[in-house]
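Given below, in the form of structure tokens, are the structures.
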Structure 1
């Protein structure tokens, strides 16, 4: 049972929300998003002033699950159109860098040719001056996370040197190299 879903979702002043035909549509300063309520037999959406409530119609297992699901989806789109979401990626490695050229992110990651990553619609990507930090920004939480994961997947951090693309603040568990293991044991 979702304890958060019992609370209301607060709607900021600069955000308009409408609920018609099982579609919750949210318009804000950064854009507009919508969520389709595919199972209206389990939940009901109520709007009172600047609050929106997601209530379940009965107490069975599915109703509890969908109450939490739709609460999270609506809360995410309200935050997305008012504040937006961002993920920051770091590039670690000698000679590794990124730059934005038109609608592509060009990554130089030690491969024989640079990798061109096409930026999806609705996503803004910026790179710092050194080309070592990539910022992915957008209003759709799923699309921002998926885009960041696809960029990271091009060259994930490897466990020996730690080079590659990683999320900012991500801790990579490093392995000892072959020489370090052989030197630690000694000769018999």
Structure 2
């Protein structure tokens, strides 16, 4: 079904996944009340644009943020513990994110390089799911999908990682309802959709 499925989201110092730093990580086990959320300290000064979008400031990161390596280790442990993964496990862990292919999965793979275990991760971008389920939509942005005439989901704190994770979960649940019976079926149908 949808076991071993984790929704993730990152807020960052900029929009370039190859040069910018993660400043907030969130993850949630699909269909369960089990989540992870942390702010991360950075040496970079946040641009006004990022502060305006996320509401996260350098002062917040200094006061409430944790060291990068510590958070990455906790994040990785959260995922494998939440999925009951162990070294001889043959079950994949499914990672969902909205705009994951162009953004979140790139950051996620960088985090993986810092960990000392390698589960079989499979990635599902919910933008690709939306393109498959809603081929007539002009835009597949999270804000568009939240619209009352589409999925009618409220995202009270857009561009904060945990709020975006919860919103992605709600929209994903509505997109797959009566259409897919398992995460493998979702993956197989959207595998080649950009």
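Bear in mind that the values in this text are calculations on the coordinates, not laboratory data. Everything quoted here is computed from the prediction, not taken from an experiment. Cβ atoms are built from the backbone, for glycine too; each structure is taken alone.
Among the shown structures 1, 2, from which was the value 0.60 of FRET efficiency 1/(1 + (r/R0)^6) of positions 136 and 176 (r between Cβ atoms, R0 = 35 Å, to 0.05) calculated?
Structure of origin is 1.
Also, I was wondering about something else. Comparing relative contact order in percent (Cα under 8 Å, 6 or more apart) across 1, 2, which is largest?
For this comparison of relative contact order in percent (Cα under 8 Å, 6 or more apart), the top structure is 2.
While we're on this one: Which structure, out of 1, 2, was distance in nm of label points 7 Å out along Cα→Cβ at positions 8 and 32 calculated from, if the result is 2.4?
1
1, 2: which one has helix-only ellipticity at 222 nm (-39500 (n - 2.57) for each DSSP H run of 4 or more, over all residues; to 500), as calculated, at -11000?
2
In terms of volume of the Cα convex hull per residue in Å³, for residues 64-119 alone, which of structures 1, 2 is highest?
1
When Cα extents along the principal axes in Å is calculated, the result is 45, 44, 29; to which of the structures 1, 2 does this value belong?
2
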